[in-house]
Structure P
């Protein structure tokens, strides 16, 4: 990672250049605002660089996530009628849906 401690302050000209490359039209107030916000972000990154993380293991999440798998089994269900009643329309033992393909 490049050392950003020696980086100079974000200038309005840099914001204008990036806005031009991104095809953004910014007024003078927006340019000043973005320059200030970007500078605050870089200042925060400099603060984070000061933290000793040598003994901290790499992680991808703050909380460990584990998938819970179950055996994929076919089971008999007796609730077909109840489920069909939940749909907006039905025909015999099937859900009835609008036709989407023309003949």
Structure Q
């Protein structure tokens, strides 16, 4: 599955009402570390079928960023059952992000 572009119109449906864990990548096109993480997030979206992976452009959807108090980017939030179960920021390797996600899928 490819990563979802999350907006104020579809965020609640795809994230809060999802029947699987959801990783949300809060990013912006001008953010260097976000650009580094983009291909990693995209690859995991194709590889991990048991997790929904979406991206929120904080410039296009500041309301969502404010709702979750996003102060730096990239920030990643893992949701399960509509609740935040993990949150972390910064760039990391693909394997580190995969392990973090797999921990919450089991």
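The figures follow:
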{"quantity": "Entry that produces 1.2 once distance in nm of label points 7 Å out along Cα→Cβ at positions 54 and 70 is calculated, selected from P, Q", "calculated": "Q"}
{"quantity": "Highest-scoring label, criterion being distance in nm of label points 7 Å out along Cα→Cβ at positions 22 and 86, among P, Q", "calculated": "P"}
{"quantity": "Structure from which -12000 was derived, helix-only ellipticity at 222 nm (-39500 (n - 2.57) for each DSSP H run of 4 or more, over all residues; to 500), options P, Q", "calculated": "P"}
{"quantity": "If relative contact order in percent (Cα under 8 Å, 6 or more apart) is computed and equals 17, the structure in P, Q", "calculated": "P"}
{"quantity": "Which of P, Q leads on Kirkwood radius over Cα pairs in Å, largest value", "calculated": "P"}
{"quantity": "Computed 3.5 for distance in nm of label points 7 Å out along Cα→Cβ at positions 62 and 94 - originating structure among P, Q", "calculated": "Q"}
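Each value in this text was obtained by applying a stated rule to the coordinates, not by laboratory testing. Bear in mind the structure is a predicted one, so any value in this text is a computation, not a measurement. Cβ atoms are built from the backbone, for glycine too; each structure is taken alone.
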